[in-house]
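Next come the structures, one after another.
Every number here is computed from the coordinates shown, using simple stated rules; none is lab data. Small disclaimer: the values here were computed from a predicted structure and weren't measured. Cβ atoms are built from the backbone, for glycine too; each structure is taken alone.
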Structure P
Amino acid sequence: MIKNVIMAAAICAAVAPVTQAATEQSKSSSAILLQGFHWNSHNSAWYTTLQNNAQSIADLGVTHVWFPPPSDAASNEGYLPRQLNILNSKYGSEAQLTSAISALKSKGVNSVADVVINHRVGTTNWADFTNPTWGSWAVTCNDEWSGATGECDTGDGYAAARDLNHINSTVQADIINWINQRLKGVGFTGIRYDYSKGYAPYYAGLYARATNPDFCVGEVWTDLNYNNVNAHRQLLMDYVNGTDGDCGVFDFTTKGLLNQALSYNEYHRLSISNAPAGGIGWWAQKMVTFVDNHDTGPSESCGVGQNHWPVPCDKVMQGYAYVLTHPGIPSIYWAHAYNWGLYNGIKALVDIRKAQGITSTSSVSIAAATTGLYAAVIDGKVAMKIGPNAWSPSGTGWTLAASGTNYAVWTKGTTQQADWKRTVVFVYGVTSSGQDMFIRGGIDHGYASNTLGKTCTNTNFECAIPIRHNNLRNATTAPWKTNDNYLDWYGTESGQSSAAQGTAADWTTNVWPSSWGTKRTTAVDGYGEDPLNLYGQHYWMMDVDMDCSKTVNGWFELKTFISNGPGWEADVSQSGTPYASGNHFAQCGKINVFQRGSSSATFVNF
């Protein structure tokens, strides 16, 4: 795999990705991030606000919510962290934080923690660090504090607080413990690294590999010279490569180019050599795109908030028409959706993205990039234009799907609306040490051909069901779930570990006896005691969000395989199914309970 991206004018296509941990910056990711706060959110009971809006957030179509910094801090906004292990802040208490994350999880939305580890302030003075307790060795030698005794900084300095010495093994261990025990303990599954240029990206990758987030992104915000765009996006490539591919990065190049295009009618800025000119033009798989955030843009209304590098307030929807139709992983800003009245317009674009299957690696054919107009066709089935000049896609079959002031989006052909629902499968199967259960499934190929008119192969995935894993906390199974985007009949998918025999399940029990030692739970460890398991030991669990629109009226088939032992289970003859098969039939959007080799089945609503 290519791990070093060299800046050159000739590089305008996708760069080969680096194999990585189980994050949403994986091949063809369909993740969508919501920044779940703005600069002034600390002025209210913010965690309660998030909890109360859980259904609305899920309806918006996002997969992850980025929370503000959760730890005790000297600043209201949380960006001067003080006691990392104390999860009470101006946004609410630890209990309120846990409730908000749980409410989102119940709707199928995961939560991303804002991890501020470049710097820290003392509890009462310069550097009397507590929770965890550190000494002067935790501060870089070139910090403003004269008492610092640590190694020198591996990145840029930060004058408002003590720069942390990430070379120190105790600092590393305590940060990893904070993420693994405290942040994951309240339900966080992802990481957003603040001020990522302040320390070497190697350490961001180190922490990601030790904590296995399902979403990892760094903030590398540097000055953009519009006459040397390649140098700016090369810094983004350098960061991702520096993490060994284990984290993505916010696409500040695309952000800056959108600013210039929308502010000065210079839509030609969005194209270099007929490819997207931002980071998405080089390595879209690792780029998180956005229109504005708590730093760059306003908050509750235009002109209120930070406003360090904003898109013009009246052209925000043009920005969303771009990022929500283009490759990369798009991010939506809370203020735009919930304070500015743009929720419905943004949701319409999200719905198009999901229905048409646009992903982080979708293809872009730029049709126009000139003064007053940018237009492109994505994956051959979505066309879009922004800017005051007129344009529409050529050819037949296009339907206008969304539009507003100076933007429009068209779709081609009939596309079934995606219908993502949390789906859980329990299968009873006794195993021995070293054995694991995998599940394969989808729609029977013969039925698909005879009844649905589909020809299913191992390349078109017509009989496969799109899934998104909800449990990436099990250190054993998480690597097998990376790039496992379908419940399918074919074995390993492109980019999935060759050790996987299908979709990995996790061992669960209803009770963890004290005689077994430290309690293991799926919420923390990814296996062990789970509240949905009401049935007993040895019930292996597949917990996913599933696109029910790809099932047969809500039904799908499955069969289990136990590695290093029994192998495939025997055929079963389940009653009450939509067609005959030797496999288990499960229902999308429900809890499904089976036993290997048994025709019995139980379906439970959430």
Structure Q
Amino acid sequence: MTTPQILAIAIFGLTLAGFVWDRVRYDIVALTALAACVVAGLVEPDKAFAGFGNAAVITVAAVLVLSQALARSGVVALVGQRIDRIVSTPMQQTALLCIVGAALSAFMNNVGALAIMMPIAIAGARRFNSSPALVLMPLSFATMLGGMCTLIGTPPNLLAAGFRDRYGQPAFDMFDFAPVGIAITAAGIAYMVVVARFLMPTDRKGQASAMEQFDVGHYVTEVRVAAGSELAGQTVQAIEDANDDRLFVVTLSRQGLRLRGRFPTTILTAGDEMLVQAEAELLQGLVRSGALELVAAHTSAGLEEKPAEPAAIDTAEVIVPPTSWIQGATARSLRLRARFAVNLLALSRRGRPVAQRVRDTAFAPGDVLLLEGDADRLTDAIREMGCLPLANRRIALQPFRIYSSVAIMVAAIGLVTAELLPAPIAFMLGVLAVIACRILPLRDLYESVEWPVVILLGAMIPVGGILESTGLAEIVSGGVAGASGSLPDWGMLGLVLVATMVLTPALNNAATVIVMAPIAIGIAQQLGVNPDAFLMAVAIGASCDFITPFGHQNNTLILAPGGYRFSDYWKMGLPLDAIVLAVAVLLLPIVFPLR
């Protein structure tokens, strides 16, 4: 083995370890790997940033902007209204939401498709008094499946299409993914609608309250016993019993000193401060009655914390997505009231109480926040914080913005499908059209792009290239082909798909394609078969991250709102992986003949 190959193995090993460790953000890991390749002489310095000019990277950035334009236009809100009118049962709701979510994610970022469909799903669950857990996971998985259907549905497809020129063929077209992708999506949705609901834990079905089923009403909130409160003179235990355990006192402080021991027997006095876990509706009722005061609404930033007029105040439940810039910060360090004119009233983290002051708790992906602020400003503040609302916010539907945003997306797709323009040019023209029509304000243009994803792609493309330049891809593919020589061609295809599925939860899906695509192409060439089906298998496998809550952003987003546990993902995800494997291995050799 040569020195460059040894260096390449070492860099790849450390890079994969960095992705799996997940303590350092994946874009930083990718940039570090790129720098290591340049220092080791595996990537020429003048080619180090060539990946940022790759067609896939440009297309991903443009599609993210167009996706945001669709979301902001109100077209999805309109779809949500139609769904509410059509469905009459929870099963119909799940089926229709999954179909719409998959269709949206075929033409826009699948994380964005889930984000704008989640409030619709949650509102529907409340309407039927059923658990959101029964619909959020199917919706999340459906948006991932839908991304398999088109060239722009997900970054792995764009990357796989670009790898096709490695064996002298043009990149895949817009709908080359559709025959197999649509079949997999249809089979997956059918499974989730008919079978998956029976795999959900019984303790999350049939509860009396939709708020209890939603499980983000159990916030940890700082409150103060108001002067003249009816709660003064009662013990903590008596208050908890009177509210049927819908309110639980985590800590109790008096005159700045935290009371320890069995404080449930302590008699409350005016001015006592408590950290409580309570349902939002119950908490708001106690505040309105004057029994309690919200400490978070009065103690963040001095004079600029003056409460707004009651008529101007609104509240919103939001979730912190993995891409939000506020993660790692606290309400105190962000000075929420001063910067965004909102107060953090409460925090829910995977159904567990937070043992420290709310305003000093660092935000983490999946946290659900209860925000209070000016009704006219709240929606903008949520967007500026990079959070996602968990309830439909009323927006003024503007027909021009709806029709023009849809028309621009359709026109861009049409230009690519008719092969009149390459995908990066067509979608970049779409971005310019969005700006010209003022669908998306200029200040939001760059905020629409998930820069960590763009940096990951741009950095990892040259890093992935060292697999071929050093000959490692040929060695690995030859070894796999030799060790599995008794397998038929379709068996090798299934092996590549399974290997990609196994690798995807540990890596970002785009990084998985960059690692697996050269190996898959090499295996196909060793077998003397057409690499198209193998490359498609890599793209499909990279989109199949159904078994962990942290491998894909969609899974993280639904973790808290659905009240899910780690085991829920693999219980529903493993059968779905088996369905994807069966359909793909059956159809890929037919749609993309091996010989």
(message) Computing Rg/Rh (Cα atoms, Kirkwood Rh), for residues 62-165 alone for each of P, Q, which one ends up highest?
(response) P
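Thinking only about relative contact order in percent (Cα under 8 Å, 6 or more apart), which of P, Q has the largest value? Display every interim value, and only then the final one.
Numbers: P: 12; Q: 20.
Going through P, Q one by one, relative contact order in percent (Cα under 8 Å, 6 or more apart) is largest in Q.
For structures P, Q, which has the highest computed value of distance in nm of label points 7 Å out along Cα→Cβ at positions 78 and 382? Don't skip to the end; give the middle numbers.
Values: P: 2.9; Q: 2.1.
Between P, Q, the highest calculated value is found for P.
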(message) When FRET efficiency 1/(1 + (r/R0)^6) of positions 142 and 566 (r between Cβ atoms, R0 = 25 Å, to 0.05) is computed for each of P, Q, which one produces 0.00?
(response) P
(request) For structures P, Q, calculate mean count of other Cβ atoms within 10 Å over residues 230-237 and state which one comes out highest. (result) P
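Given 71, 68, 44 as the derived value for Cα extents along the principal axes in Å, which of the supplied structures P, Q does it correspond to?
Values: P: 71, 68, 44; Q: 84, 53, 47.
It was calculated from structure P.
Quick check on the output: -17000 is helix-only ellipticity at 222 nm (-39500 (n - 2.57) for each DSSP H run of 4 or more, over all residues; to 500), derived from one of P, Q. Which one produced it? Intermediate values should be presented prior to the final figure.
Working: P: -5000; Q: -17000.
Computing helix-only ellipticity at 222 nm (-39500 (n - 2.57) for each DSSP H run of 4 or more, over all residues; to 500) on every structure in P, Q gives -17000 only for Q.
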